Structure 1
Amino acid sequence: MSGTRFFIELTNLETKIQEADLVITGEGKFDEQTLQGKVTNGITELAQKYDIPVIVICGASEMDGEKIGIKKVYSVMDISSSVEEAMRDAKEKVADLTFQMMKDNITLQNIL
């Protein structure tokens, strides 16, 4: 069993996703490896099964989220001047991205 499948079953995630209006997930680097079994891909596939939109918050993004059905990707590197800054200030940067997501009025109505 893959780690992603184990996590999905352990947390009863499929039932929780069925009850959700939106899924927000994240990972360090959102890239082609995401398609090779990372949790973000598994969560996105599961959310698509129930037509639930997905947003990703990540450290760095090297892939278009629409490629796998993600509505929006927020990257810490997009608001950082260097990798060192992104890593040093990760907590604050993720908070800033969350605020930006809310400021963008990302709601179920806006992303459908």
Structure 2
Amino acid sequence: MTQLRFRIIDITSLPAPGGIADLRALTSVSASVSGINDSATCLGSTGSATTPCTVTVQGTTLDAPAQALGGALNSTLSVGTVTLATPLANGASVNVQFQLGVKSGGAFKFYLNVEALP
């Protein structure tokens, strides 16, 4: 896979009635997450299934169309480590994170479609 991105197909955003959150997708950075107790996740990151382990979670970059306050419906988030020069091999995986800005709190929904290029 030479490109990996996620398209927002449903999100609570403006106009948000009372009790419903106003969310916006934001660009996030990569981070190390420790204390992972899932052996399959630990195996993928280190080659051994020793738990707990620490894994790198890749950040996502907000693409166009992006609104002034962040991304909402139909915005895309790309994983910058999956490129033509550094493809994701068959059977491999990548851990990603999504950062959402909360303009107002409440109940919310956040649905994505995965888009990938071979």
Structure 3
Amino acid sequence: MTAANRHDISEMAPLVNQLPEVAGKVGHPRRQPDALQGDLGYDSEPHRWGLRLMEIEPVLPEKGFDDDSGLGETRWPVERTLSWLHQNRRLRVRYERRADIHDAFLKLGCILICYKALLASFCY
């Protein structure tokens, strides 16, 4: 969690370096993804180059070009989920100074989203 006035691009490298291991196929757990998707805030050629050095394919739109990449279709679930989280007033505007309290409200918001999805799947 970072301050609101931090640029997204400055936080990309620490975020990628702190990805947890993900179990999958038999063998060693994966430490890095095959590709990284982002929005226009991550458009930077040095960062694309850095991702390629880490053997991660950057899937980022470029500024000044029409968006024919189809990223909107795969980005929509992320934006939808953020919208669901922002239905909680405490998450829409951050009132807490302490990161642990904000993190707790974020986890509660995710729990509510999962609960509502499970409830809806059992009702139909």
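Read-outs: derived from the displayed coordinates by stated rules, not from any lab. Please read all numbers here as calculations on a predicted model, not as lab measurements.
In terms of Kirkwood radius over Cα pairs in Å, the structure with the greatest value among 1, 2, 3 is 3.
Which of 1, 2, 3 yields 46 for relative contact order in percent (Cα under 8 Å, 6 or more apart), as computed?
Working: 1: 22; 2: 46; 3: 15.
Only structure 2 yields this read-out.
If helix-only ellipticity at 222 nm (-39500 (n - 2.57) for each DSSP H run of 4 or more, over all residues; to 500) is computed to be -2000, which of 1, 2, 3 is the source? Working through the options, I get structure 2.
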